Structure 1
Amino acid sequence: MKGYYLETVSLIERLHRLFLEVIKCELDNLKVDDINNVQALVLYNLGGEQISIGELTTRGCYLGSNVSYNLKKMVQYGYIEQVTSKHDKRSYMIKLSSKGMALCKKIDTALDKHVAMLESDGITGMDKLVLQLRKFEVFWGNASTQRMRFSIPRKIAK
């Protein structure tokens, strides 16, 4: 069981990295070279909403990325607009620009093709997989709470 557990953790990370590579290929096919795959995923997770940076980071997993740096670059290249928060003038909300929305639509079309390819390749049971992964999410979330503190036994002095 422990071997499967550790392999699951490794697979989750590798699958995410492979998915980022697929996004990179889609950007190459679209001849988009002013945004990288992680930034494209951030844009896609932002969607058509106006949200805070904190909320954005909880929506997606951006391995090894600095979300603030990526947002700055996306603002610089015109994919995202910053809007001062109505409630707190020190913070701001972000939303897609028209350029960002156009790219999101293209990414969405590519993902629709991927889903069709999954089905034609006989990959099924995604609903069950998602349920299992959500259970892992709850389990790992609980692992950092009082319910499941991991402790290392201390060496007892004689």
Structure 2
Amino acid sequence: MPRKDRAAFLNPLVSKSVAEAAEAGRSLALIRPRNTRFYYKAKSPEQIEAERETYRQAASQGDFFDEELKALEPSPYEFRFSFEDGTGPHDYANGDWEAHAMFFFGKRREGSERAALEWMSTTFNDEYPKKGMLFCVGNKAKHPKTWQLLGVLRVDDTGQDALPL
């Protein structure tokens, strides 16, 4: 979908808050965060090794994606966003694989981890908030009250409030 058409298509699906989405019985929602701050924290060697083991175990189960899972290397950082929605402040880990792919691409393109992290910070702390972004958030059936940040979408902020579904 062309970028210019995204906002008109997605705005009717945007909830004012995670709480509003939960009250409506949704397990997946879009929200337009305010006062966002992207940041990162280095993972411990133990955390990285635990992720490697998770990938190895998943790959050994005979799934369609076996080879892709074997090739995955955990990112050395946890990427997070603090933000506000219609009910107040939140702090979520960014569980989107694209953030980790962005880090590895940036490291290769920019030549260092530091430069890649600075590029990510500029993108998520300056560029996206100025132009507009949505967070895709969701929960798990076993943990319906625990919401996670599943993805960051660059969608123009048209200044229109979300329409209720």
Structure 3
Amino acid sequence: MGTGIAFAWGATNYNVGDAIRMGPGYFPLMLGVLMAVVGLLVSLKALGRTSLESEKIGKWAWRPLFYVIAANVVFGILLAGLRSIGLPAFGLIVGIYALTFIASMAQASWKLSTTLLLATVLAIGSYLVFVLALKLQFPVWPEFITGQG
């Protein structure tokens, strides 16, 4: 709930607009409100349980937690590079493949063929949506291939 409220509050610093002409603050505002509502519903459900119904909290799933966080960090680094250490941008396609393969290792029995298929579908879909349809400006291919940088 707190994160949702913070997002919604922070979004008010931008022009929100309306559903037809969305401003830069529209999406964070709606996301924040939705997060706060979901947080409220989860809190109400948790508070409504009695001690006889509740189950013990299991062990932390460290493996999935590590791989999912690592996948997102690696994706961010590969997408734009790290200029401070001289790492060039590897772009969207390489980033998507790395993200998919690292996150897939969170599963105990992951398969190379399934992960390769998923990564390919995600890379093509991301290219179609973000580059062609939305015309977002970020590197698609590694800098050493495109000659930029």
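Coordinate-derived values only; no laboratory data. A quick note: this is a predicted structure, and the numbers were derived from the prediction, not measured.
Among candidates 1, 2, 3, the computation of helix-only ellipticity at 222 nm (-39500 (n - 2.57) for each DSSP H run of 4 or more, over all residues; to 500) that gave -20000 used structure 1.
Assign the value 10, 33, 34, 21, 3, calculated as P(r) over Cα pairs in 10 Å bins from 0, in percent, to the correct structure from 1, 2, 3. Among 1, 2, 3, the structure yielding 10, 33, 34, 21, 3 for P(r) over Cα pairs in 10 Å bins from 0, in percent is 2. Here the criterion is Kirkwood radius over Cα pairs in Å, for residues 41-96 alone, and among 1, 2, 3 the highest value is seen for 3.
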